[in-house]
Structure P
Amino acid sequence: MHTVLSSHGKTVTIGHDQPFCIIGERINPTGRKKFQLQLRAGDLSAIEKDVFDQIAGGADVLDVNMGVPLTDEPALLSKAITLIQTLTDMPICIDSSIIEALQAGLEAYQGKALVNSVTGEDERMELVLPLIKKHGAAIIALPNDETGIPATAAERMVITEKIVRAVEKHGIPLEDLVIDPLAMTVGADPEAVKITLETIYLIREKWGLNMTLGASNISFGLPYRHALNAAFLPAAMSHGLTSAVMDARTHQIVESVRAADLLLGLDPWGSNWITRFRAMQAAKAAQISENGA
């Protein structure tokens, strides 16, 4: 099953037979006080650096979140998406919990976007899914509802089935549904990652759906988070995870994903791995030459 995203000039395919899709998480004001202040003042200049840093790091799609308190989020998200489309043809994941912001973002976007996200509450799905259908977008859905985050894989499967039925009812193709199996921090629950991996496996076996998650969630509150995230993602890929919202600027994590692509047969004959290695060697040689000069 392929989830195809597009911009005005580029297409990205997410699938179990495709290289892992890295969704860059950086264009998000959460935890970034200076960026929040800039956005409140209408200054979007920091976005340009975030875009190019993530592209250089290896992102395939860019997540865009403009959730800043005391701002007009729909207008801000629309402006940000319009700006980013002048900087790159990389597809965009429109990230907001505000229905008006999602609508504004989808109206500004040129192509087929991924929308992040919807949860399993009936009321929430009835608001978001018609918008997804109208714009022909793809949607990330989380198997939690008004009862909270399910503690077991079996409970997450029940809500996933509810989401699948709702998506079908609204006439949205299942290939445009991407499930977030819910990654929780292992620092709070030693079984958290095992439950997530089980959920990923079960969803792939039952529906063959594509999946994504916030990769850094599993290491929250722990030291040396990059090592934990880099270890988690290949394990999740082996169970059926096909994309992740993650830090595309962190070499250690990106390289673990690309190595897993090769080891899991998603990079036949290592062509992408070898190309990346040669590019890094060339960049290193150029830097040495420049410094020597």
Structure Q
Amino acid sequence: MVSFFLHRLRLALITIFGVTLLVFIAARLSGDVVYTLVDASAGQEEIDKMRRQLDLDKPVWLQYISYVGHVARGDFGRSIRYQRPVVEVIAERIQKTVQLGLAAFAVAVSLGISLGILAARTRGSLIDRAARTLAVLAQSMPHFWIGIMAILIFAVILRWLPTSGSGTWQHLVMPALTLATFPMAAIMRITRSSMLETLDAEYVKFLRVKGLAERLIVWKHALRNALIPVVALSGIQLGNLLGGAVIVETVFSWPGLGNLMVESIVSRDYPVIQSGVLMIAVFLITLNFLVDLVFGVIDPRIRYN
């Protein structure tokens, strides 16, 4: 277990280093932020002064070394757009992203597992076909289209929910359901497939011969083994929610981290872009590590030696 932990930690550090380097270079390839901050009539002297103030007058490789050194000390710099510490800017927005992500994840897992079990128990029936059709449609439609259709139907036509923004639970309904569509469908399909394989296992047939109730077999015995691939996929989908949140937050004007990242890319706010991507990378790596550990709890046959 210790060797597994050290190996994953080494890979995590290498991945984080690669992410910071790629984002640092890509952000600067998008253009020079100095020209967005000075007047069009500004002379070269004023431009050079602004570049020195932003610490952008050094070679790129020296800027990267300086950035890594500051991050190692917990200093993520100041936002060029907001003129405030990046940590404060992200802290204000990440709460909304966590709220949206957890709500969408709860919907995706609860509906996905429930529909998957129901489809497996009614294999070949109308319910099974309807659940599979719903999963295919949910995975085929992009988030931005679902969001626009949801606004048109539930906000404009029916006037049940607000079109955008945040503040009440009504504002959370459409973004959460929109963000949950793809992971819900993926979890439903893997749950159905895993449950079908488990229900056809020999030990399940033996339990049926012994006379155990079908409900007890499904929920107590079969579901535990069927959850192993579901847990793996759920962890991956939780990470993917961050990617989908960028689109969903933009469509619904949800003031979260994804919306902040889009605004920062447009305004070329290097410190916010770099810190936001770094935070997402660390979250995904930690999440994958925790999923691996949960495997050992769910299935004692899994060992990390």
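Assign the value 15.1, calculated as mean count of other Cβ atoms within 10 Å over residues 135-142, to the correct structure from P, Q.
It traces back to Q.
One of P, Q was used to compute FRET efficiency 1/(1 + (r/R0)^6) of positions 151 and 239 (r between Cβ atoms, R0 = 25 Å, to 0.05), and the answer was 0.40. Which one was it? It would help to have the intermediate numbers written out before the result.
On the way: P: 0.85; Q: 0.40.
Working through the options, I get structure Q.
Please state which of the structures P, Q yields -25000 when helix-only ellipticity at 222 nm (-39500 (n - 2.57) for each DSSP H run of 4 or more, over all residues; to 500) is computed from it.
Values: P: -16000; Q: -25000.
Derived from the structure labelled Q.
By the measure relative contact order in percent (Cα under 8 Å, 6 or more apart), tell me the structure among P, Q with the highest figure.
Numbers: P: 19; Q: 27.
Going through P, Q one by one, relative contact order in percent (Cα under 8 Å, 6 or more apart) peaks for structure Q.
If you rank structures P, Q by FRET efficiency 1/(1 + (r/R0)^6) of positions 167 and 279 (r between Cβ atoms, R0 = 35 Å, to 0.05), which sits at the top with the largest value? Numbers along the way, then the final one.
On the way: P: 0.35; Q: 0.90.
Once FRET efficiency 1/(1 + (r/R0)^6) of positions 167 and 279 (r between Cβ atoms, R0 = 35 Å, to 0.05) is worked out for each structure, Q has the highest.
P, Q: which one has Rg/Rh (Cα atoms, Kirkwood Rh), as calculated, at 0.96? Write out the running numbers ahead of the final one.
Values: P: 0.96; Q: 1.08.
Computed on structure P.
Can you tell which of P, Q yields 0.50 when FRET efficiency 1/(1 + (r/R0)^6) of positions 71 and 111 (r between Cβ atoms, R0 = 25 Å, to 0.05) is derived from it? Don't skip to the answer; put the middle values down first.
Details: P: 0.50; Q: 0.05.
Derived from P, not from the others.
No lab work stands behind these numbers, since they all come straight from the coordinates. All values reported here derive from a predicted model rather than from experimental measurement. Cβ atoms are built from the backbone, for glycine too; each structure is taken alone.
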